[in-house]
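Read the figures in this text as sums done on the coordinates, not as results from a lab. The model shown is predicted, which means the values in this text are computed figures rather than measured ones. Cβ atoms are built from the backbone, for glycine too; each structure is taken alone.
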Structure 1
Amino acid sequence: MSSESLLVDRKILKDSGPAAREPLWKYVAKNRLLYLLLVPGVLYLFVFNYIPIYGVVIAFKDFSIAKGILKSPWVGLKHFRDLFQSVHFYRVFRNSLIISLLQLSCGFPVPILLALLLNETRHVGFKRTVQTIIYIPHFISWVVLIGIVVNFLSIDGLFNHFITRLGGEPVHFLIEPRLFRPILISVEIFKEAGWGTIIYLAAISGIDDQLYEAAIVDGANRFQRIIHITLPGIVATIVVLLILRLGRILNNGFEQIFLLYNSLTRNVADVFETYAFRTGLQEGRFAFSTAVNMFKSVVGLILIMVTNNIARRLRETALW
């Protein structure tokens, strides 16, 4: 194809868009009802995600509620130095990293496996029933779910009832430090794994059926079709979600940990969220607590940029 043909094709594509046929304001006015649907989401993001960014300056000030944000004196990086020199910093950082890596290694593959299994299910009624059952835990609040877990795992709960009936000794699940992380990860997988399958099932539905038909003609079994067609077809979705998850590597979730841990398990359960809550709301060190959260956000930003760059270089699949 000649260069002149390419230029003509590009001109046609350029002139075929709505913005080329009419001014932008006319296009927006004509589709005003569709744009109106964006207003609640934009307002939500603006009020809860953009306006609070102003409060980040508290991390660099000796904040006083009486003086307010503007009149509080600047202290520079004092709170960050206090954070890095704190005797609790290494423990909190270690716990946050370990729990995040466990969530990533154990929880991230589960929705993928569930989506692959559901996709291979041919009985539509059974498939929809299973989907409904595994989606339900997502809609249960952490307060209710942790309450159920505590009742099941207490010294006189259901689990210990079965253990004693089998001749064993009761296990102190909730106060044993070595059991806290396995319990936490198991509960999170139970709650969110089913909901996470929605994205992967949507990605699988976009794979061309002719690929499967051709593979069947060539004699490929189900496992081979999964390995050579389904997984490559959703790898872009997996990479994007992995990048987003790595960006929240130090975000472990506040509610589930705060509701599940206690003074006996704090040494292995205390993470940045609970540490910021304790220093901010309980001790009144608002500026220090802001510095803790800002450090966590900066680390997440760096990781998401690095992983995005790596993904783009390896597979040309990235967020930007």
Structure 2
Amino acid sequence: MTPTASSVLGKDLLGLEHLSAEQINVILDTAGPLKEISERAIKKVPTLRGATVVNLFFEASTRTRISFEFAEKRLSADTVNVASSGSSISKGETLVDTARNLEAMRIDMVVIRHHASGAAKFLAERIESNVINAGDGTHEHPTQGLLDLLTLRDKLGDLRGKRICICGDVLHSRVARSNIWGLTKLGAEVAVCGPRSLLPNAIGEMGVQVFDRIEQAIEWADALNVLRLQLERMQAGYIPSLREYNRVFGVTSERLDRAPRDILILHPGPMNRGVEIDSDVADGPHSVILDQVTNGVAVRMAVLYLLAGNKPTLATAARGDA
């Protein structure tokens, strides 16, 4: 397989901001049948046999990296994992030098996670291989946004007019940005809720409503996407304490019991249980968190499949006849 620019997505998947609604729906429509592969006794199809995918992770990640690995292996790609610690990266090699050395080994795709916003785009402009953004700084996390969209669409149907509120640490969240772009393109109404210290100053310019109280969000929404407090990115002063945050903004069963309708609860993980979300909510009947994990593998399979230049023919995708 050689890198191709004929994909319906273009050469790379860097974010949802610049994808059309049609392109997003193609990914979701392709991911649906691919879920069936994970239910088989032999969870593998030959679609990407002979292709080499490098997972280049400059940030620690378990869920996203493993999900991409499952997706790659279920499509029969050869997978190589490169972490920044213990590699040439930690010895001072630049991002571009690392990628070009990998590309000299005739790889086909790079999945990159990086602490700097724009790193995926920077890399994609400098190598011929397909690049998939697995999270860059506080910019975007497109495959997480896509799996959230697939989960919501599976549960709510057509997302036009549906009300989705993103709750918590929006300021530091790349997931929030991908969700906002993706949801608005598919016609959903989007709101955010959290302390003003954890909302971007220009959040209103993204076309979303802003709620200052979690009770308002619960009364308004069809679904809440609850974000983790990214304590590792925070300096002191964003919130008084974790206990106070839970008291004011925590998603609890008591608050959900007062909702005027059944509300779906999403969370991109990992969770701070007892902070942004209580355990009885995370494990309760409103939660679709495990559905998100399942859909994550299917969405990443769909992205790999489409970037490889395969036509978005659903029956073909499910059979693996590339």
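Where does the value -19500 come from, among 1, 2, when helix-only ellipticity at 222 nm (-39500 (n - 2.57) for each DSSP H run of 4 or more, over all residues; to 500) is the thing being computed? Structure 1 accounts for this read-out. For distance in nm of label points 7 Å out along Cα→Cβ at positions 152 and 272, the highest value in the series 1, 2 is held by structure 1.
I have 7.4 for mean projected area of the Cα convex hull in nm², for residues 72-159 alone, calculated from one of the structures 1, 2. Which structure is it? Label of the originating structure: 2. FRET efficiency 1/(1 + (r/R0)^6) of positions 128 and 256 (r between Cβ atoms, R0 = 25 Å, to 0.05) computed as 0.30: which structure among 1, 2? Only structure 1 yields this read-out. When mean projected area of the Cα convex hull in nm² is computed for each of 1, 2, the one that comes out at 16.1 is 2.
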